[in-house]
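Just so you know, all these numbers are worked out from the coordinates, no wet-lab data involved. Worth saying up front: this structure is predicted, and the values here are computed from it rather than measured. Cβ atoms are built from the backbone, for glycine too; each structure is taken alone.
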Structure 1
Amino acid sequence: MALLFAAVPFVAMCFTVPLWDRIYPMVLGLPFNLFWLMLWTLLTPVCLWMAYRVEVSRNAKQSNSESGDEPQ
């Protein structure tokens, strides 16, 4: 799941260009392609934070299950 969150910005920046490259709309006074790339540049830390939270949660569950298996 963490890899999926981390891959979202990469896919959005690299592989969606052919979907919107044929038109020339303006968003907030910027060409759409510049707006799109700036948007994903700003959203990348959010996606990576979500991936980090997934990994922290998974590691906590894993360490809890490992500590419960040890005899006392």
Structure 2
Amino acid sequence: MSDELDQAAALEELERTIALANRRRPEMQFTGACYNCEESVDKGFFCCPECCEDFQRIERAKQQRRVA
């Protein structure tokens, strides 16, 4: 028969498994191209801070249109 500590550990493991299964997956994947202007990049998602800002502005506008 398991004691309270074993039951607590099992519950913790179950909760961790459920949390991992329900976590948000990253939406952006590295493609080697800027997500805004499609210029080649070696790392990251954008070629410059301005492209990142433009992309975020466009995404916020898309979300606002979906809500309204």
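Brief remarks on what is shown
- Distance in nm of label points 7 Å out along Cα→Cβ at positions 9 and 57 - highest-scoring structure of 1, 2: 2
- Which of 1, 2 yields -19000 [helix-only ellipticity at 222 nm (-39500 (n - 2.57) for each DSSP H run of 4 or more, over all residues; to 500), calculated]: 2
- Here distance in nm of label points 7 Å out along Cα→Cβ at positions 17 and 49 was derived from just one of the structures 1, 2, and that gives 2.9; the source is 1.
- Among 1, 2, structure where Rg/Rh (Cα atoms, Kirkwood Rh) as derived comes to 1.30: 1
- With relative contact order in percent (Cα under 8 Å, 6 or more apart) derived as 45, matching label from 1, 2: 1
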